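**Student:** Structures are listed in the sections that come next.
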Structure I
C-alpha cells in the first residue's frame, strides 16, 4: 500500500497538473540471478479507489480541467536490481505498465463556473516506468522506498513515491 503523487507537463507554458491517490497492490517477484546478478522480475497489480486530478491551464486555478476517476487498475511487469551488500542498499527498477480507468469524468472551469463536462467512460493506456530508491533488510524480509517516473506512449509523464514491504 502506498501513496502516489502525480505531476504532468505537456509542453504548454504555465500548465500544472496535480493530484494524489491511495494505491493498494500485490505483487510477485521471481529471482533471475542467472540472467542479472541479484535481479528479479516483478509482476504487480495495483488498485486505486476514486480520485481526482486538477489540470491548471494558466498555472493558477482560473482556467482548469478536473478529472475524476471512479477507480483504476494498473498491471506492471518489470525488473528490479539492487546494488551492493549491507543493511541498506540502493536499487533501480523499470518496466511496462497497462492502466485501466473505470468511469472517467472531465469538467472544465473558468473560475468557479463550469462550462463543459464529458463522461469518458472506461479508458486505458500503456506505458513504461523507471525508478530508483533503497531497500533495507528487516529480518528475512525487505522494506523498500523508491521514486518512479511513469510515461505513456503519448505525452503524459507522472511521478510517484512508493513504500513496499517484501515478504
Structure II
C-alpha cells in the first residue's frame, strides 16, 4: 500500500490537532466558566463561555474537513482568532480594571491567611500581588498570541494542501 502523500499527512495532522484542541478548549473552559459563574466573576464567565464556544467552532471545522469541505479550514481559523480575541479581552480587563484588593477578596480564606503570613504588611502584599497579577496577564497574552495565532496561521497555510488533496478521489482506508 503506498504511503500517503505530504498533503494527506498534513491534513491528517490538522484533523488531529483540531480535534484535540477543540475538546481541550471545551474541557478546560467549560468547568472554569461554571466555577467563575458561581463566584460571580462576570469577565471570567464571559471569557470561559466564549472559549468554550470556540472549541465547538473548532470541532465544527474538524467535521467539515472530514467531509472533505475546504470551508472547514475557515471554521478552524475563525475559532482560533475568536479564542485569541476572547483571551486578549480578558487580559485587557485584568490589566485595566482589576485592583489588588478586589483580586485578594476573591481568594479563599486559607489562601489569604497564607499570604498575610508571608507578607505581614498589607501595602506590601497588595503591591506584590498587583505586580504578579500584571505579569501573569501579560504572560497569558503572549502565550495566547503565540499559540492561537500560530494555529490560525498553520491552518491558513494548509489551504493549498487541502485543495490539492480534495481534488483527488477519496482514499478508502
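**Student:** From which structure (I, II) was helix-only ellipticity at 222 nm (-39500 (n - 2.57) for each DSSP H run of 4 or more, over all residues; to 500) calculated, if the value obtained is 0?
**Tutor:** On the way: I: 0; II: -29000.
Going label by label, the one that fits is I.
**Student:** Comparing FRET efficiency 1/(1 + (r/R0)^6) of positions 19 and 139 (r between Cβ atoms, R0 = 35 Å, to 0.05) across structures I, II, which is largest? Write down the numbers at each step before the final one.
**Tutor:** Numbers: I: 0.45; II: 0.80.
With respect to FRET efficiency 1/(1 + (r/R0)^6) of positions 19 and 139 (r between Cβ atoms, R0 = 35 Å, to 0.05), the highest-scoring structure among I, II is II.
**Student:** Quick one: semi-axes √(5λ) of the Cα gyration tensor in Å came out at 35, 16, 14 when computed from one of I, II, so which one is it?
**Tutor:** Considering all the candidates, the number was obtained from I.
**Student:** Suppose you compute distance in nm of label points 7 Å out along Cα→Cβ at positions 115 and 147 for every structure in I, II: which one lands on 2.3? Before the final figure, lay out the partial values.
**Tutor:** Details: I: 3.7; II: 2.3.
Going label by label, the one that fits is II.
**Student:** Can you rank I, II by relative contact order in percent (Cα under 8 Å, 6 or more apart) and just name the one with the largest value? Could the numbers behind the result be given before it?
**Tutor:** Numbers: I: 19; II: 27.
Going through I, II one by one, relative contact order in percent (Cα under 8 Å, 6 or more apart) is largest in II.
Bear in mind that the values in this text are calculations on the coordinates, not laboratory data. Being a predicted model, the structure only gives us computed values, none of them experimental. Cβ atoms are built from the backbone, for glycine too; each structure is taken alone.
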